[in-house]
Structure 1
Amino acid sequence: MLKNLLVHIPSERPIRPVVDSAISLAVSRAAHLDAVSIGYESTSVGLATDGAAAVAAVFEVDRERALARANAALAVFETEARNAGIGHGLRQLTGIPAETAAAVSALARLYDLTIVLQPEPGHETFDNVIPQEILFQSGGPVLFIPYIHKGDFAPKHVGIAWDGSRLAARALRDAATFLARAQTITIVSINDAEIPEDVSVAALEAHLARRGLSVRVERMKADRADIQPTILSVAADAGLDLIVMGGYGHSRLSERILGGVTRGMLQSMTVPTLMSH
């Protein structure tokens, strides 16, 4: 059940894809939708300024500008949310990137689903990093909306990228509400001979059948480097409008290291993708 949703509204990137998707999902589920936007403060502002008072003044100006950017992004969302007649809330955050990443990820922990915009390669902004941080830190499902997406988000044809892993199983459970409403469900299995028998594609089919869900299976073989493009190829051929998959990666010191398939999907996704870590 999706009744309590959070959407991250970028303050330094185009926002229409994620705004339209989040609001349409909230309307279809009669859900409450909160929006958070972050105004980023510089970590180096004031370094060339002499005097404590002067430094404080520069930091205050920087904070006000950051807050204005966040409020401008939220104003667009609020107009659309009011027009749609949904219950909604607004949250502005300002601060340096590391602090705000932790804050918005903690905020996401109480929501059924967090909706974010796919990072955009070649566009240097911390708004590209926040979605990945939410995936790692929130402990809940994250719906990535492609930055090329247009219009509403109303998934009818759902694909499950299944490898039998813990993360794939977590994503499957988190996507239960989407599967229940789907017109078609496709299990995308790459190199299924490598999947343990207890969590095989056949076992997953039987599990979904007990929920009253019928599926079709696409079995493919691919080298590891080709798994992500193979998933997207199946998605295009099958007309999928949602992919469900585990979000692989780990932390190393202060770095977030994404798995190859996850990284490739975040770089190249053409279909909204629900990930769980």
Structure 2
Amino acid sequence: MNTTTRIGFIGTGLLGFPMAEQLCVAGGAPVVYNRTRAKAEPLRGKGATIAAHPAEVVQTAEVIILMLTDAPAIRAVVLSDAVRPYLAQRTIIQMGTISPEESLEIGSAVQAAGGDYLEAPVLGSIPQAQAGNLVVMVGGTAAQFARWRELLTTFGPEPRHIGPVGKAAALKLALNQLIGSLTGAFALSLGLVQRHGLEVETFMSILRNSPLYASTFDKKLPRMLERNFADPNFPAQHLLKDMRLVEREASALGLTTTQLAGLCRILEIAAAGEFATQDYSALFAVVVPPEA
């Protein structure tokens, strides 16, 4: 990574923190902002500068990476009256999960302010972010990809250029749809096995040796069996946000979303209760409620 480039990073939540940490390890010495400052403070000892306001990040850095919850948060931070005047000659790399339309809209606003914009959503969770092994999907021009590829390898070894802005965002939604749907389907099958008094390991051994198997099943199995959803890699409320984005996008394209509507309802119940900030595998607790 070119350590002479001044890098900004906004949003040090569950995934953003280890990503910003990777920049520090690589010698990037980023200027970092998080709305809850205490979440960013540990990065100071790793070489980061902690900013008091997002405008400070944009004023200081040449390229600013965003890892924020959703499009409204991005607009509030980057397109506010306090920040917009400093976007000229700055590059914004948006790495969260938003819809293609939202990405295009934000990109147009950044460009209208004299800045440059590309999207680079990632697939993976905290362990992959800590290892610098996320899947990075880039939406932008070939020139943008070439310019920022080395920086993006800080987060994943092989960033992929998907197409223009909006295309990587669409691909990320397609992949996140599988995260939700696979987990929901597995929860129901596991519940059937348990209710019938079958051995879970018998079920899993057959599943693991079949074309139906996905590694996420084994990752979420202990949480479901123990009904322990604390210390999330990805909270239920965030998956709900993503599934709503997928449902809206798919409906606009004329796709049938009946099964996704059911999943959204399950996640709504989970997120409305104690599981909002717990791991998304908590949808199991809704699909398979404890027996009386």
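A short reminder: the numbers here are calculations on the coordinates, not readings from a lab. Note that this is a predicted model, so its numbers are computed, not measured. Cβ atoms are built from the backbone, for glycine too; each structure is taken alone.
For percent of Cα pairs over 19 Å apart, for residues 129-248 alone, which of 1, 2 scores largest? Largest value of percent of Cα pairs over 19 Å apart, for residues 129-248 alone: 2.
Comparing FRET efficiency 1/(1 + (r/R0)^6) of positions 137 and 185 (r between Cβ atoms, R0 = 25 Å, to 0.05) across structures 1, 2, the highest figure comes from 2. Looking at relative contact order in percent (Cα under 8 Å, 6 or more apart) for structures 1, 2, the greatest value goes to 1.
Work out distance in nm of label points 7 Å out along Cα→Cβ at positions 145 and 177 for each of structures 1, 2, then name the structure with the largest result.
Details: 1: 1.6; 2: 2.2.
Checked 1, 2; max of distance in nm of label points 7 Å out along Cα→Cβ at positions 145 and 177 sits with 2.
Could you tell me which structure in 1, 2 was used to calculate helix-only ellipticity at 222 nm (-39500 (n - 2.57) for each DSSP H run of 4 or more, over all residues; to 500) as -15000? Considering all the candidates, the number was obtained from 2.
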